[in-house]
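I've put the structures underneath this note.
What follows draws every value from the coordinates through simple rules; no lab data is involved. Quantities reported herein were computed from a predicted structural model and do not represent experimental measurements. Cβ atoms are built from the backbone, for glycine too; each structure is taken alone.
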Structure P
Amino acid sequence: MDLKGDPLHIRGYRSLAEQPPIKENLAAAIFLRSGWQHGLPMVDPMCGSGTLLIEAAIMACDRAPGLARQFWGFQCWSGYNPTLWAAVIAEAEKRFQTGIEQATALFYRLDIDRHILEIAKKNAKQAGVHSL
């Protein structure tokens with residue numbers, strides 16, 4: 001039974017053509033184990049495409065990991081309720097907006113490659129966390 005559709009590591013904030021060196025769900029797990037505390041800055045000195053920092057900012061702002069996904073496998077079920085799903089998405093978006101507004105931490109991306117920093121910036125913008 002397929003509840004999700006695409007793999008869960010595909011969050012929806014980067015183009016499918018991009019292959020991050022670390023999958024989003026692994027970056028989220030690493031961040032969770034890092035011991036980071038709300039309000040403290042987070043620095044990634046070799047950020048690459050920004051996956052670790054983006055996942056950190058997403059969690060710091062209470063953003064649902066799959067909020068940007070356009071399709072879930074369960075949307076094809078006969079019992080799928082689009083009105084209920086729209087309400088769930090609206091609540092998740094509201095929580096994320098509140099999280100962005102109340103965020104106090106800063107996330108610093110560093111890398112030797114300026115081009116990859118631009119990609120990280122684009123990915124952060126797609127994820128909605130570029131202001132942090």
Structure Q
Amino acid sequence: MARILAIDFGTKRTGIAVSDRGRMIATPLETIEGQYLHSWLENYFTKEPVDTIVVGEPKRMNGQASGPAEALENFVRFITKKYPDKKIVRQDERFTSLIAKQTLITAGASKKQRQDKKKLDTISAVIILQDYMSANPG
């Protein structure tokens with residue numbers, strides 16, 4: 001079975017997580033600097049079977065878009081056109097950064113580790129993927 005790739009999109013950095021082939025476990029992959037995201041995705045898709053891309057969608061409590069909405073829309077349009085064979089799904093990412101920070105605290109991470117934005121982006125991608133897989137089993 002093909003994997004699911006989750007993206008916590010950002011203009012500076014993007015956190016990436018991936019499912020196992022059984023689509024049960026979400027694993028942090030890495031954080032990609034913004035200018036390398038497109039080439040990283042292209043390279044990854046040649047190595048690993050992925051049929052679904054879950055993109056975190058930042059929203060305010062009232063449901064309106066927040067964060068870099070225009071950049072996110074451009075990115076989603078790009079991957080939809082570039083990878084027509086992949087299902088593109090948006091996943092509400094409200095509170096993922098907060099949950100990621102709490103996860104690091106619970107894991108006993110140092111203050112320096114908790115302030116590592118790359119680590120937070122990758123953990124946020126894992127949370128986005130776990131939320132998606134929980135809502136869409138099988």
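One of P, Q was used to calculate semi-axes √(5λ) of the Cα gyration tensor in Å, giving 27, 18, 13; which? Going through each structure in turn, the value belongs to P. In terms of distance in nm of label points 7 Å out along Cα→Cβ at positions 33 and 121, the structure with the greatest value among P, Q is P. When relative contact order in percent (Cα under 8 Å, 6 or more apart) is compared over structures P, Q, which one is greatest? Top value of relative contact order in percent (Cα under 8 Å, 6 or more apart), among P, Q, belongs to structure P.
Can you tell which of P, Q yields 2.3 when distance in nm of label points 7 Å out along Cα→Cβ at positions 57 and 89 is derived from it? The read-out comes from structure P.
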